Every structure is written in structure tokens, then in C-alpha cells.
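Student: The structures come next, written out as C-alpha cells.
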Structure P
Amino acid sequence: MIRYEHKNLKPWISDEVLNLLQPQVSSAADLLASRKGPGGDFLGWYDPSKAVSSDEIKAIKEASKRIQDQSELLVTVGIGGSYLGARAALEALPWDEASENGVDIDFAGHHMSSRDMEMLLDNLDDYEVSINIISKSGTTTEPAIAFRLLKAYMEERYGKEEAKSRIYATTDAKKGALRKLATEEGYTTFVIPDDIGGRFSVLSPVGLLPIAAAGYDIDALLAGAQDGFLRYGASTDVLQNDCLRYAASRVALYRQGKAIEILSTFEPAFHYFVEWWKQLNGESEGKNGTGLFPAGCEFSTDLHSMGQWIQEGQRNAFETFLIEEKPSASVVVPDTGDDLDGLKYLAGRELSEINLEAWKGVSLAHYDGAVPNSSLIVDTMNTRTLGELIHFFERATGISCYMQGVNPFNQPGVEAYKANMFALLGKPGFEAQAKILRERL
């Protein structure tokens, strides 16, 4: 379902270079498989068949059916991996793959914009609503604020008892503020596994509940991930395994001074998949003064802005294209009978065909401009293909990080901004730090 084209990397990365990296690749692959590397306690996602139990899948399906029977809209509240994976999947999948019972999904709790929250609250009256709050602790500032507001809305609109039946909590199994509240209120709950970090959690209850509520086949999604697990775990030969080749190539390019990886797509529906990928790599790799900077572009739109920089700017970037070769949608350019716009030669051709030729032209132009590039090509995006693609990138991230001596599964730098924010907002216990920060402002 997925193939990796890498011929436009050859002037920078030969098979000989990759063979030299083989011992590092094999070591990294072994660390993942054995769970003996740094952060090995957070590899619950690695084998998709074990990441979520059959009982959990059954419970998710039952809850999604209740949501569909009761509501028209599910508001998913979370930040980072607690929402990006589901949003990436829901945007990327064709709308006609969802069952007719699927509900609309909206997202909150990933920012603190009063304008956006006011708009969301104003719009909720037009729908029957359910809420899915996703938080390990229940105290992360952005989703906790959003949930306070949404909980108050639900209780005012539906009454406290009915609101309880419309609120679903995905949280820690035993501890934390949200677990305590969910138990007291009697919310239907799902568990964020202890051995799966947020940015790797899309194929756990974190992502599966909203995806199922939207009407998509989560069995097919998980089957696709298992396809990837078997396919990319079958060999540690860097020349034969596309996932390992991609991971090793990005490390090799980084060591050549290519500090930026641009994931470029010609499909706007992949926007949030690129955002998910950016978190996956940025939060996993960016440590100890090292790591690739993950960026994203949407072509052909960004060819009229970022295209200039990529073509002729600093030569410190490389590009990975994410391409859908045979989209399910079909749009044909009409023949207007004249040629005033100079496009008569395109009349009768599929828009998707034109888009693919644009990709080929861009990849060659960027290659000629000394931008190494490769392409991950999916045949047609569907739930099974998406599952494999998710596993491809998660495994590649783990391999790349271990090759660079980095723990892929922690994020110590994220705490720095939180401490400053708590101090400036007057959170108890941060008074001394607040005084120091106020003097600096």
C-alpha cells in the first residue's frame, strides 16, 4: 500500500553510505524490538496487536454507538498527542469511508484563544453534543480550562444528570484529577496506557474513540498498523526495509548539515497529518542541542510562497513528499470550447493527474536546486493505508532517535514554559519564580 521512492537522494546518500550505517540501524532496531533502549517503558504502541485489547475495542465501539445515537457533534478536548492523531486521521480519510451514522468532530483544549472558544460555545446550540475529555492528569492547563467551560455548558444545557451521560473521559487508569472527577461523576471512561506517550497514542483509546464516533472502521485502521509492524519488522537490512532506509537517510542527511526536514504534500486533507508528524519528530528528536527541525508545506499553494526559499534559499534542508497516487475523488477539467486561459490542453484530464505531474515537476526542480528529496507514496488513502502509514512514521522516529543517541519518548523541554506560565499566572508554590520573571519582563 505504501512505497518509498528515494532516487533523488542518491547524490547525497549512496547505498555504500547506508551500508556503513547498517550497524547503527540494526542496533536501533534491536533497541526498539527488545524495549531495552532509553524510554523502553513507553513502547506499548510498537506492536499494534497488543496496544489495545479486544475488550477495549468492544467498549470503544459501544461508546461510539451511544455517541452516535445521542449526538450530532462530539467535541474532543485535548492538546498535543491527545488530539493531533485523531484530527490527522479524520482529516486525511475520505469522507465517504465513514458510515452514515458518524457524528461531526470538533476539537478544543489545544490553545487558550478566547475568540475561538467563544465561537465554539456559540455554535454548540445548533447540535446535540457529547464531550470527550482526554488528559492523563486532568490538570494540563489548556484542556483543563476548556473542559471547565464545556462541562459548565453541558450541565446548564442538559442538566447535571444527562450531562454525565454525554461526557466521556480518557485518562489514567488509577490516579489524577480527571480520574477522580470521572469516578465521582460516573463518566464513561477509557484508559490512556501507561506505556504509550501522547504523540504515539493515536491507535489507543485516545484516538480510536473519536475516530470510531466519526464512523470510521477502527478494525481496519489497526489492521493497517499491524501490516506495517509485520512489513517493517521483517528485516533489519537498511537497503531492503523502506522504513529503516527512510530513518537512516534522514540521519545521514542531518550529519551532512541538512538540519531541516520538510514534509511536503499536494493534498490539503493531509494538513493535520503533517502537524501530527511535526509533533512526533520535534518532541522526540529535539533534545541535547541536536535533532532535525520538522517543517511542513502544502503544495501547490506553498510553491507561491515557501517554494522560492526551498528552491534557492539556504541549502540546509531536505524534503520528503507524502503523495496519494489514486485518490477516490474524481474531478475532470471541462472543455470550454475556447482557449482564452491557455489551458485547453488540459481539458478532459483528471485534476488528480495534473496534481501528480505537479509533484513530479517539483521534485525534479528541487533536486536540480540541490534539495535532496524522497517520496512516500500511498496508492489510495483509506483506513488500512493510514494505519500502516502511522506505524511507518512512529517506527522511523524511534530508529532515527536511537541512531542519534536520543531518548525518543521523553520531552523534558516542554516543562520549561509551563513553569514560567504557572509563575506568571500566580499558581501557588511559584511565588519566588514569579518575582524573578517579573523583574526580567
Structure Q
Amino acid sequence: MSHRVAKSAYKDLEERLNRFPQGTPPSETLYKILSLLFSEKEAEWVAQLPIKPFTVKTASRIWRLSLSESEKILDKLAGRAILLDSMYHGVKQYVLPPPMAGFFEFSMMRTRHDLDQKLLSELFYQYINIEEDFVKDLFLGSETRLGRIFVQEEVLSRDNLVSILDFEKASHVIETASHIGISMCYCRHKKAHLGTACDAPMDICMTFNNVANSLINHQFARRVEISECMDLLHQAYQYNLVQCGENVRNKVSFICNCCGCCCEAMIAAKKFGMLHPVQTTSFIPKINTEKCTGCGKCLKVCPINAIDWELANNENETDKKVRINQEICLGCGICVRECPNQSITLEKRKEEIITPVNSVHRIVLMAIEKGKLQELIFDNQALASHRAMAAVLSAILKLSPVKRLMASQQMKSIYLDKLLSRL
């Protein structure tokens, strides 16, 4: 009987997670992951929490516990990076982040003794890399992507430097962040427990702004200054790591420095490349065939195998040249950096890359595309007057006419129709 009750608590938590645009497809493996990260009682509590940020007072009302009891529970969860906490106008607010980039990753961003991280690594590998439903939903479930690639700025030409926008530069994210945290790479840490990690730097995962501050306060990241973070960025360049960050223009919350062998985003790009599971940069490499000697170094360093041989004459392998598959190329610039003859350069892509303004804008777009917008608006546990409601509606009003129509159709709301009709 107790086993069925526990299952029920974790089932409720699973359903709560699936109200967010980023889902967690149910499986026995997911149940095992959640039971490692949450006690049965914690699963019951968290399943009742709003999608949007909330205060102790909101949690107290939902749980029917005193303010002090509720705050103790919330702070304990934040202390394990299950929840993120931050101050807004002097009031502490909490939010349950999605699994990725969120509490799945946070659980592996430092060495812990309160958790069996080897078992957790095995379960993550099973759930993400073997079962694949989660990773397909994560990277392919909506037109708007969770992550985007940053170009390696050191390889940009003078003309490229003039044309690149600030939000396209990892250096700009670092230089404008209110807080910067450095943590252990979730992907390589997980692979280390499986015995298959590469030799790329481990302590190089970057978080920014409020997310970083919460992780720093609970010892899941160490605080660094701009200069040290820039040094780590250049170290990542030297190891040919790809910078994959949150797909927003303002207040980017994370930049991962990804290898092609361990990191989930790069593995997804290899498997589903033509579907663009990660948003590319606005650049694309071009090979000068006259200068190319066919050394093949670019093939070896490409993190997603987007470069291959092309034979000019099938009977004469000495005529082979390298070819870049532009359908899957991320535009990271690693091949440009490693070409010994400078025969590869970056050019602007012909198609325009559209990047959401901020996290709310991205989440609203993903919710519309997944048919889950009503979950963000009509969150039964959050007050309609909450500032998050205003932020969501503001993001909707800034959408294209087509997206606004999709939003209106999903909402079936006279109130929203009236707002949209004024534009």
C-alpha cells in the first residue's frame, strides 16, 4: 500500500513537471530519478507549487502550513538546488526550474555525499540517451529552441566583428551579468561516473544573473569575477569546446562549454542534425578550395561531424577535398580556429536567426508551440495579479500576429482576445 502511495506522490510531481512547456515523458526510469532527488513528502509538496515564481506566503496557503514551516521546507529544497530562490523588491521568491537546464543538471554540478551520483548518472543516461523520449521533447518538441550556439569570437574577421550583435557574443553575456557562477559540467561529471568522460575541463559550466546567485548561495557554484570567467571562456576555446547557452537575447542564465562526446546538446546535434535541435549561430564556414590541402584536421575537431570528405575523382583519393554539411553545421567556428592553412572563413548566413528577447518570451513561445500556454496563464496555484502573469501577457503582446492568433486560440479567453484586438 505504501508503495502505491509513494508512486502516487511521484506521479503527481511528474504531472506538475509536465505542465511546464518542457516536459518529462513518464517512464519507470523517471520515477527512479525523482525518487532519488525527492523524498515522498517533498514530491507531494512540490507537486502543488505554481509554475510561476511564488513567495513563502503562497506556499503556506497552498500547503496549509505556517509561514515558518513553509519557509523551512522551501529553504531546504533551495539548499539542494531543487528550487531556485532570489530577492525581488526585498521579498524572497522561489521557483521550480524545469529538469533541463535545471534541477537534473544542478544535481550533478558539484560532488555530493547526500546523493548516490553514480546511480543517478546511470539513470540519467538511461532516461536521456537510451529511452530518448525526453531528449527528443527537450530539443525537438518546439520550433523555438531551448539553447543556442555562440560563435568563437577569436576567429571572427574584422568584417564579422563589425556585423556581430552584442547578444551573439559570449563575452557580452559575461561582461553584463550581475552574478557569475562556475560549476562542474553536468555532462562530463555524469560520464565520469560511467567511466567514459573525456579530458576536457570539468569545472567550466557558467551560470549568470539570478540563477547564478542562487546556486552560489547554496554552494552549487563558486562566484567569479568577469576576468576569471573570460579566462575560462578562452580555455574552452583552446579545448575546442562549443559554447551553448540559453536561447535569449537578454539575461542569459547559462552557457555550457560542450564537447562532442559527453554533452547532451552535441549528441542531439549528431543524431538529429538536420532538425536543428540547437539554434545555430548567424555564421557559416566557407572553404577556400584553392588553399585547402586536405589535411583533414577540421574533420577531427568538428564536434558534431558536420565535415566530411568529398572526392573530386572517385578513382583518385588524392583529389579528395573536405565538404561542410551546411544543413547541420552549428557555425561555432572551431574548424576555422584549427585550420593550419587559414583556408576556412566564416560568412553570415543568408537566413535570419530569430532569438527570443528573454526567458519569459522564450517560454511563452515554447508553450504556444506545444499547446501549453493555458498552463502558464491559468496556473491555479498563482494569483492572477502576480507580476509573472503581467510578464507572460506582455510577452504575448509582443509576438508576431500568427503567434498571437495561436495564443488566442489556445486560451479561448475573451480577456486575451480584447488585449490582442487592440494591436
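Just so you know, all these numbers are worked out from the coordinates, no wet-lab data involved. Please read all numbers here as calculations on a predicted model, not as lab measurements.
Student: Thinking only about relative contact order in percent (Cα under 8 Å, 6 or more apart), which of P, Q has the largest value?
Tutor: Going through P, Q one by one, relative contact order in percent (Cα under 8 Å, 6 or more apart) is largest in P.
Student: Comparing Rg/Rh (Cα atoms, Kirkwood Rh), for residues 204-243 alone across P, Q, which structure shows the greatest value?
Tutor: Largest calculated value belongs to P.
Student: Another one. Can you tell which of P, Q yields 76, 56, 42 when Cα extents along the principal axes in Å is derived from it?
Tutor: Label of the source structure: Q.
Student: To test your reading of the models, identify which of P, Q gives -12000 for helix-only ellipticity at 222 nm (-39500 (n - 2.57) for each DSSP H run of 4 or more, over all residues; to 500) when calculated.
Tutor: The correct label is Q.
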